[in-house]
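Bear in mind that the values in this text are calculations on the coordinates, not laboratory data. Worth saying up front: this structure is predicted, and the values here are computed from it rather than measured. Cβ atoms are built from the backbone, for glycine too; each structure is taken alone.
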Structure I
Amino acid sequence: MSLFTRIGVILVGLLGLALTGCTTAYYVSVDSMSRPDALQPSAEAGNLQYYTLESSDPKVQPGDLRFTETAQYLEAALAGAGYIYTTSPSEADVIVTFDTELKGPIRSSETSYEPVYYSRPSYTRVAIVNKKGNVVGYSWAPGPYYTDVVHQRYDRTVSLYQKSLTLSARARNADGKPGEELWNVTARSTDQSGDLRAYTPVLAAAAMNYIGQETNGEQRLVLKEDSEMLRYVRQGL
């Protein structure tokens with residue numbers, strides 16, 4: 001799906017958000033891939049996997065505030081999928097790499113319709129009769145007022161921003177270097193906000209249930225501001 005196709009979907013989502021009340025909702029698409037033979041961790045079966053975390057952005061590295069904050073969200077999301085963070089490379093089963101990206105502004109046209117109410121009087125036709133009883137004309141007597149509504153069309157250009165988070169896991173070879181890719185997942189959200197930092201926990205929460213899974217294409221979901229999953233990721237471990 002192209003970026004501009006996603007924009008059309010998001011515009012529909014934004015209209016739905018305006019009609020559903022004041023609770024903030026985030027519209028996110030998730031796309032994930034996984035090797036069929038990749039061993040998936042399972043907390044229920046006691047099969048947990050340990051990982052180290054790296055950034056694919058050379059400007060975001062361990063010790064940076066941005067890295068530390070993002071790692072806090074990802075640690076919670078990955079724990080929900082059965083992965084345990086470790087600072088010891090020798091203990092790690094996999095190496096997880098993350099990347100966050102902001103694209104935009106992207107100009108897009110948006111059409112909306114708003115109701116316009118107005119009052120109009122009603123009239124009753126009254127016959128004018130002469131002395132001979134013949135109708136010689138008509139007059140119109142005012143009656144009660146009625147309320148009518150028309151929908152006014154408004155066209156405007158909006159600036160949209162695409163925020164994305166990508167996670168990729170590779171097996172750790174005996175020499176400590178990354179091996180084959182086991183899975184990857186990308187979460188995206190496109191709307192009028194250009195605040196990538198505020199959306200990072202949202203994207204991490206959206207990706208959580210798809211880590212190590214195969215979606216066979218994009219999956220669209222809506223995260224509410226008060227959702228348990230989003231609160232869990234924001235609080236961290």
Structure II
Amino acid sequence: MRYFLTLCFLLTTLLFAGTPRLLVFAGSASQPPTEKAAKAFEKKTGIHVDLVFGGSGHVLSQMKLTRQGDLYFPGSSDYMEKAKRMKLVDPKSEKIVVYLVSAINVPKGNPKQIHSLAALTRPVVLDGRLRLAGLSSAFAPGEHWRLSGEADWQSARIGGVQDIDLGNVHLAAEPRGDGSTIRIRNEAGDLQVEGSLLLDKNGGWQLDTRIANRDANRKDIQQLLR
């Protein structure tokens with residue numbers, strides 16, 4: 001409410017200064033409340049407010065290039081200081097409207113019990129049952145790395161800040177030249193995994209895997225894959 005009233009006060013001050021139409025350059029973080037304040041101001045005064053949102057530095061550059069604007073509303077004080085040094089704003093007109101505070105947003109009920117940044121560094125936990133079928137290996141550094149056989153990671157699950165079910169993961173290894181190739185694919189689960197892992201004779205490896213989201217409702221996984 002304090003933010004809303006203060007912004008309306010600033011807009012009203014500009015109106016009485018003789019501005020028939022107001023042009024506001026604002027940081028995008030303030031968009032929801034700024035749009036509401038502008039609509040309330042328009043309804044009260046009949047004066048239209050043009051809003052330009054973007055990064056605080058980006059809209060500052062627009063102000064500099066166009067030499068236009070009635071109100072600059074950045075997301076942090078350092079951009080206001082920069083605007084004053086560039087003589088794009090009147091220092092005497094500066095008003096502190098609101099402070100932006102960083103926050104960690106969690107689902108309702110906070111099921112992961114995340115109360116600090118430390119919780120985001122929890123170790124990854126692998127869960128499930130591993131079944132081996134005729135798996136054998138021979139490794140001589142610089143000579144060969146031969147791995148053969150099959151393995152099934154049943155009810156595979158990766159736990160941590162985000163829980164991801166992989167269903168049943170099948171791995172099939174076979175010798176190739178002086179190294180080995182491990183084919184990877186899974187059935188069911190939140191993610192579709194398919195690809196290969198190449199092991200060379202020097203102990204190096206190369207992973208070539210395609211990962212896709214099977215569940216369109218898992219927005220957290222979509223964000224993770226970006």
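Largest in mean count of other Cβ atoms within 10 Å over residues 57-64 among the labelled structures I, II is structure II.
Suppose distance in nm of label points 7 Å out along Cα→Cβ at positions 25 and 201 works out to 2.1; of I, II, which structure was it derived from? Checking each candidate, the match is I. Say we calculate FRET efficiency 1/(1 + (r/R0)^6) of positions 129 and 209 (r between Cβ atoms, R0 = 30 Å, to 0.05) for every structure; which of I, II gives the highest result? Once FRET efficiency 1/(1 + (r/R0)^6) of positions 129 and 209 (r between Cβ atoms, R0 = 30 Å, to 0.05) is worked out for each structure, II has the highest.
Computing relative contact order in percent (Cα under 8 Å, 6 or more apart) across structures I, II gives 11 for structure II.
Ranked on mean count of other Cβ atoms within 10 Å over residues 33-40, which label among I, II comes first with the largest value?
Working: I: 13.2; II: 17.0.
That would be structure II.
Largest in percent of Cα pairs over 26 Å apart among the labelled structures I, II is structure II.
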